[in-house]
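**Student:** In what follows, structures are represented as structure tokens.
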Structure P
Amino acid sequence: MDEINVHVEVKVNPTEDLEKVKKAVEKIFGNIEFEVTPEKRGSLLVAEAKGIDGLTKLRDLLRRERIRDAARGVFFEGLSNKSVVFYLNKQVAYVGHISFSAPVGESPLGPIKVQICCDSPQELIEWLAPRTTKRKQK
């Protein structure tokens with residue numbers, strides 16, 4: 001697969017513990033580099049990973065939780081040009097599970113925004129979440 005860039009963004013509210021938010025991201029993406037930017041209310045945590053290794057943990061979680069077909073739908077929904085964008089529930093990520101979220105309103109503390117950029121996002125989706133059900137014959 002070609003070059004892959006994983007960009008993770010999550011707002012850290014003043015009521016949240018920055019280390020816990022980092023841990024939530026690490027439980028989904030493994031060892032990832034963080035940068036914290038202070039904002040008017042709270043801060044913005046940005047994490048970057050390069051290459052397929054940054055997605056191996058996510059792929060394993062999708063398989064373990066048996067949500068690859070649901071994940072495929074979410075990934076294809078967030079597909080545009082050379083990137084895939086999706087959102088994860090922060091609290092669920094903290095306990096090491098995956099729950100997809102809407103960009104606003106669904107997760108009380110705000111979601112984890114994930115953007116994966118690469119030249120062939122369809123191929124990436126096939127690798128991350130291969131179809132588990134057979135297509136019905138017409």
Structure Q
Amino acid sequence: MKRAPELRDLSEDHHHGLVLARKAKIAASDNKGLSVPEMWAEVAAVFKSDLKRHFEIEESFIGIPLKAAHELHLVQRLLDEHKALRRFFIPGHRQTADDLRHFGELLEQHIRFEERVLFQVAQDKLTNDELAAVAKACRDR
């Protein structure tokens with residue numbers, strides 16, 4: 001599907017997120033690549049450097065306008081999934097292979113939802129100014 005230019009930076013982030021999700025699932029299931037602790041360290045670093053701000057942009061610049069457009073179910077799913085993914089980074093959260101696999105699966109499912117559903121609705125419902133604000137937030141991060 002054709003992506004609005006203003007959402008392309010977020011879609012590019014999603015590509016990197018899918019790679020991370022795949023690596024996490026592989027590390028959780030075999031010992032040929034990164035160890036589970038090494039992969040958790042990489043995941044935590046990506047969360048801190050990229051995912052945290054990515055989630056904030058989506059929530060503020062896509063979620064709020066979509067809520068105003070009465071897309072409450074989509075916005076709630078966005079927020080719930082971000083919350084579920086953030087839980088993995090609460091200090092003291094377990095960092096087992098099963099948790100790593102679960103993180104990878106959740107991240108992949110979440111990205112697929114955003115790309116296939118949320119962003120399509122955003123392209124249809126957000127104004128040109130709202131889309132421009134998404135692009136500006138991505139440039140300014």
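**Student:** Assuming -0.34, -0.90, -1.01 is log10 I(q)/I(0) by the Debye sum over Cα atoms at q = 0.15, 0.27, 0.30 Å⁻¹, for residues 10-49 alone as calculated from a single structure, say which of P, Q it is.
**Tutor:** Working: P: -0.31, -0.90, -1.05; Q: -0.34, -0.90, -1.01.
Matching structure: Q.
**Student:** One of P, Q was used to compute P(r) over Cα pairs in 10 Å bins from 0, in percent, and the result was 12, 44, 33, 9, 2, 0. Which label is that? Mind showing how you got there, number by number?
**Tutor:** Details: P: 12, 44, 33, 9, 2, 0; Q: 12, 42, 30, 14, 2.
The read-out comes from structure P.
**Student:** Identify the structure, out of P, Q, from whose coordinates helix-only ellipticity at 222 nm (-39500 (n - 2.57) for each DSSP H run of 4 or more, over all residues; to 500) was calculated to give -10000. Could you put the intermediate results ahead of the total?
**Tutor:** On the way: P: -10000; Q: -21000.
The structure behind it is P.
**Student:** Quick check on the output: 2.0 is distance in nm of label points 7 Å out along Cα→Cβ at positions 26 and 42, derived from one of P, Q. Which one produced it?
**Tutor:** Traced to structure P.
**Student:** A further question follows. Quick one: relative contact order in percent (Cα under 8 Å, 6 or more apart) came out at 32 when computed from one of P, Q, so which one is it? Kindly include the intermediate steps, with their values, before the conclusion.
**Tutor:** Working: P: 32; Q: 44.
Corresponding structure: P.
Laboratory data are not the source of any read-out in this text; all were calculated from the coordinates shown. Not measured: the values here are computed from a predicted model. Cβ atoms are built from the backbone, for glycine too; each structure is taken alone.
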